[in-house]
Structure P
Amino acid sequence: MLYDPQSTERWAPEPDKRPGRTAFQRDRARILHSAALRRLAGKTQVVTPGTRSQAWDASPRTRLTHSLECAQVGRELGAALGCDPDLVEAACLAHDLGHPPFGHNGEQALNEFADDCGGFEGNAQSLRLLTRLEPKRFTEEGSVGLNLTRATLDAATKYPWPRGAHPTRKFGVYEDDRPVFDWIRKDAPGTRTTFEAQVMDWSDDVAYSVHDVEDGLHAGHIDPNCLHAEPERRAVFEVALGRYVPEDTDPAELAAALDRLQEEPWWPHGYDGSAVAQARLKDATSQLIGRFCLSAEAATRGRYGTGRLTRYEAELVVPHETRLECAVLKAVADRYVMQRAEQERLRADQRIVVAELAEALTVRAPDGLDPQFRALFDRAPDDRARKRVIVDQIGSLTDASARSLHARLTGHV
């Protein structure tokens, strides 16, 4: 099976504008032209947008550049496995739209504020943006967001369950978005994600694990030579065991994964900012992306053969050794970039900004709300719904606009 009419159905029926353009090409274009995607340029990936730690340091990645890189990885991997490439690219472009200012740090603070109205989760917020908040199509009942196809929305859903319905704390839908979620998941087998969603998820892992290390090397925070020292290796493995692999993983497996990477001729041995060093580092990132994608492609083809793989017909197969190598890279970036003392201080300040902004809007709303959210606030039927509007407003802000609105409403700079 490729993509049947149910896969290309939209929540609100609409005619095609012109022949020769597929439903998934239209979906991709709608996301690419959305304000929500543009706002990701001002949202944190690892370090705050607009900061540079060395004169020769490349501009750090933002949520937007990460999403574009994820989309490139996903499009090629998906096409190699028989998915519609526009569908996979659309899912990759959409996967981080719901992230609030200050990245996962802002997500934590917003979730605490929103606990009594359903919480906050970046993935659930992405679905809300795509199906409600990003203005593109309206019906008599109101906004239906970008009105994407069922298959694209399903492919953008990494956690197809509501809050509290799964052992993980992550979830993909708020209760008041259940009608469209249930429509998306029509005939879906339980909590399985689509094949395209799995390709998107692995592309996300590949892109951020490789590029976060690249950014750390550019900024001078990571010295790859220190990873030969046993104390540093143990520290990296402890981070991996706590966050990126099951806690019962044998550290010897992580050591073997790092050894495999260090033995490659392209593995970086230092970085001084020279043109030669930049070229070598870029080659290393290319080699790593190719390594992780080709491993998944070969393993998946080994299980399912050479046919086209779509929707619920297959599972993406990523070898255990490959996942460990990817996890080690995540742990390296975590230890040497995200756990720096100045980053810890910055994150504490960011959480205060989000918490104080939320409280200020609670007291002063609809003052301080953008026109779109002011109208939603005025129509909200109860305090719970009004609080959700405040959460939606804050979630839509960039790092800079969150600080600006916080300063205006609280008087704190």
Structure Q
Amino acid sequence: MPVLDQETRKGKVGSIEWRVSVDSLALLCRGVPDPEPSPTGDEIIEALRGAGITAQVDREILETVLQGLQSDWVVVARGVPPGPPAHGYLEYYVDPLKLDGRAWVTENGGVDHKRLNLILNVSKGQQLVRKHDPIPGEPGTDVFGNPVPPEDGHEVSIPVGSGIELLEDGRLAVATEDGALVSGRDGFTLSKLYSIAGDVCYKTGNIDFCGSVDVGGNVLSGFELRAEGDILVRAAVEAARIEATGNVTILGGIQGGGKAFIRAGGNVSAKFASEAAIEASGDVLIHTQLVNCRVCAQGEVVVEGTPGAMVGGEVRSGQNVRAKSVGSSSGVKTLVQIGLDSDLLRKITALDEDFKDLEVKAGDIHRILGGLEHVRGETGALPPDKEAIRVKVIREKFNLKGRMSALAANLAAMRKDLDQARKGTIRADDTIFGGVTL
């Protein structure tokens, strides 16, 4: 039942009393004892109109009041209430709150327990969250015909921290750098470092992070760790796969069991390495011994410390190789090579021949175009078939120019590698044993 204003907006027509609710959205009537004859419905409506009420009166209900069937207050007319507002809300293009750590379900229904939903990588410029403004409801009309303003919707804001900026007057959050999107007390932030307190194992799953990774424990056999920054492993690496665009540092060494693979866009550093494949665009530095490993480094390969031994396997360096001892007294087969590619000189010779062939083709194209341009200069235009040939030859000219440019760059890089390899040295501070191939 509407709340009534006991002081204002009320009246009486004969035996009928009327009131307007506090919100002005309802007109109520009731019958009361009165010695005067009961008014008609039209008389009541006319009186209400005179009081300024414009809402449509429900005559059926009014008649029940007139007939004395209703002595309690009843609603005989209503205004139009304002419509509800649409509250502001956030639309998540990526939502870190949905990271649940569940194992990945493959297309065929299998479960990959090494692939867990724990990291949400985003890239620079990626849209993260959009704020949608509230929309007020439609205005209403009270029983007097006055507009009733609607309620405003609730505002929302995008909680952002470091690594995220707001665009479009605060309505769109985007990443300012590559990283992992995390949700914290200060809102959403981007982290460039992913830290693991213990081992990389079934609890963490494989790690693929677009920043740097700090592992407090070991990387266990069968797991993979990838980072678009540096990787630091504070314990050991077993038969695992590790790849980083930056440096890889392994404080506890590598016990690969013939299955470990380490690749770095920078340097690789480890206390020791055994039965592992190691690739580095920079240097490889081993602090005690390198045993039965396959190493390929564009920079130096250095085994220092005690015993400082390089035993077994294959070591290829684009610059220098240095250790205290190479090989072993038992004559373990050990290959050490300066220059990453033993066939580099042959490849350079072959590319030189290819470049000369392209130069001959370029000369032929130049002569053909010269002849066609001469004809066009004398006649003013070429016949359609000759013009088609001219267009085709011009396209071939630009294609050939691109191929020659790429080939020249490749040759320059190879010659630089060859010059570097010729300057490289293999040095053993103590002994190079039998069984070593240099």
(message) Tell me which structure, out of P, Q, gives 22.4 once Kirkwood radius over Cα pairs in Å is calculated.
(response) P
(request) For the read-out FRET efficiency 1/(1 + (r/R0)^6) of positions 248 and 384 (r between Cβ atoms, R0 = 41 Å, to 0.05), a value of 0.55 was computed from one structure; give its label from P, Q. (result) P
(message) Of the structures labelled P, Q, one was used to calculate helix-only ellipticity at 222 nm (-39500 (n - 2.57) for each DSSP H run of 4 or more, over all residues; to 500), giving -17500. Name it.
(response) P
(request) Tell me which of P, Q gives 20 when you compute relative contact order in percent (Cα under 8 Å, 6 or more apart). (result) P
(request) Using the calculated result 10.9 for mean count of other Cβ atoms within 10 Å over residues 32-39, pick out the matching structure from P, Q. (result) Q
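Where a number appears in this text, it was derived from the coordinates with a stated rule and is not lab data. What you are looking at is a predicted structure, and each value in this text was computed from that prediction instead of being measured. Cβ atoms are built from the backbone, for glycine too; each structure is taken alone.
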